[in-house]
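No lab work stands behind these numbers, since they all come straight from the coordinates. Source: prediction; values computed, not measured. Cβ atoms are built from the backbone, for glycine too; each structure is taken alone.
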Structure 1
Amino acid sequence: MLHRQINEQIAKHIPENGWSATVSIVLAHDSAVHQFGTGILFRVGNHSFVVTAAHVIKEANAHGKTLGITSAEDSIVAVPGTWMCSSEGQYGSSGDPFDVAVQRLPKDAIDKIGSKTYLTFKDIEFQAQSATAVYTLFGYPGIWSNSTTTDTDRLEIKPLQYTAFAYDRDTNLLENYQERFHLLLDAELTQATADDGTPAKISDNNGNDAASPSALGGISGCSVWRIGDLKNSINEWSQTPPRIVGVLTGGYNLINAFIATKWVAVSTLLHEAFPEVRKAMRPLLKK
């Protein structure tokens, strides 16, 4: 087995379209705008969506705040309408075991978003993941952002590209983790890189190091891609293109791990909440 260390050989397999399909989800309050979450642009047939973690939406709604997403030019695009969120109380959980949300984008929002990439089901992998899989996530940490304070300020955000191995230690005592619905990734933040692949120190704007996954803030809802598998030679990884496998929804600070919901939960939510996409999803459901 290969040594569990991120290096240049692994980095070259990170998908190029990971960033072009990623948006920052921002929260507006009075004249201030804050980095609040990360979203994934996704298209089913002729219908376009943004996908994120449900708790991002629920927290904003609980305080009556307005959400928007960033465009290709980093301007803010309003996303009017109702976000559809996964539900609480499923599969033996008192909370929401899936924690995913989707919002259909109207044409004017799509036009304003500009030349971003929309992922499709061709970019998704649904089968069970290997215990030796390697993953990359793309998100916008709140720890690296500067909120606006006036109408003339510009929101400053910085992307985080993090490549991680599947978590391979005991999971029996992890609250809200269910193997059939979730993926676990190591959250050893010393392995983090910027979007150009160079090493990135995870610290806030005052120079304080992030001590745990939750200290990052803002990356909930980002995409998780399977880029390779340690049981195979890295030179063979290009034979199996990277695919998105989940949505990041949180972290376990005590064990330094991220938790992601498998993409099948997003597909199920789309199918149930938007009858107009079911025809386009039929070929997928027959597989």
Structure 2
Amino acid sequence: MSLQKIGVIGAGQMGNGIAQVAASRGLKVMMMDVSSAAVEKGLKTIQTSCDRLIKKQTFTEDQKKQLLDQIQTTTSIADLKDCDIVIEAATENIDLKIKIFKELDLVVKKEALLVTNTSSISITKIASATNRPEKVAGMHFMNPVPLMKLVEGIRGLQTSSDTFTQVKNLSETMGKVFVESTKDMPGFIVNRILMPMINEAFYTLHEGIAEASAIDEAMKLGTNQPMGPLTLADFIGLDTCLSIMNVLHDGLGDSKYRPCPLLIKYVEAGWLGKKTNRGVYTYAV
């Protein structure tokens, strides 16, 4: 089956990025979110991203128009019924994702693929909520989607080889490098390594070993990272970091994945990072 019409659930940071990249490659996109305000905000983000590329002279006004013409928006999941593949990019919450996949299974044509952009949750568990588990896979994009080259591909226990091949081919059509996580284990590849590092940076701050800026500077200069782990956590969202650490801790049962108490406190305070203008650091409104 040729994957020409792409559904995207979620118009937030990840969803609008996926929609933008798909549309830039000539694919038809239906971007869905629960409210008109969320959809409009997502579309505006795509327009702003295009304008930024135009300013850098790597994109033209004509390309922007062509890209936007490829994207339709909706607040109804029923409008995804004719999509060849639907990529779910909702909040990192297992109950929400299972609810979405149950609804998609009822609405979207039977031959369509259903894919989750989860960064840590079991593909096998999500797939089992549907009557087409062999057509469900993980397609983990990196943030920001238009700039980051990687897509992490994850097979669930039930995912067919044909489904996985189509997901790989779509990733490459979208200009991404596809790397396979051969086991559906918590955190897959990237977050199995990245999130414990971020969590350890929080422990380093929590235990008073160094100030936040010193931790970030040391990791940038000492390990050649472009961004310190605490700054990166703010950009990812501290709530997302905590959610992934909880998945690792619960799924692997090892105390080394215990979320840092300071990370928990920041999330309880609503200090979620750049998106709330306060996280480890404070950001100008």
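With semi-axes √(5λ) of the Cα gyration tensor in Å coming out at 27, 24, 19, pick the structure among 1, 2 it was computed from.
Working: 1: 27, 24, 19; 2: 31, 24, 17.
Computed on structure 1.
Just checking, which of 1, 2 has the largest value of mean count of other Cβ atoms within 10 Å over residues 109-116? Let's see the in-between values first.
Numbers: 1: 15.4; 2: 19.8.
Answer by largest value of mean count of other Cβ atoms within 10 Å over residues 109-116: 2.
A value of -14500 was derived for helix-only ellipticity at 222 nm (-39500 (n - 2.57) for each DSSP H run of 4 or more, over all residues; to 500); which structure in 1, 2 was it taken from?
Values: 1: -3500; 2: -14500.
Going label by label, the one that fits is 2.
Give the label, chosen from 1, 2, of the structure having the highest value of relative contact order in percent (Cα under 8 Å, 6 or more apart).
On the way: 1: 22; 2: 13.
Greatest value across 1, 2: structure 1.
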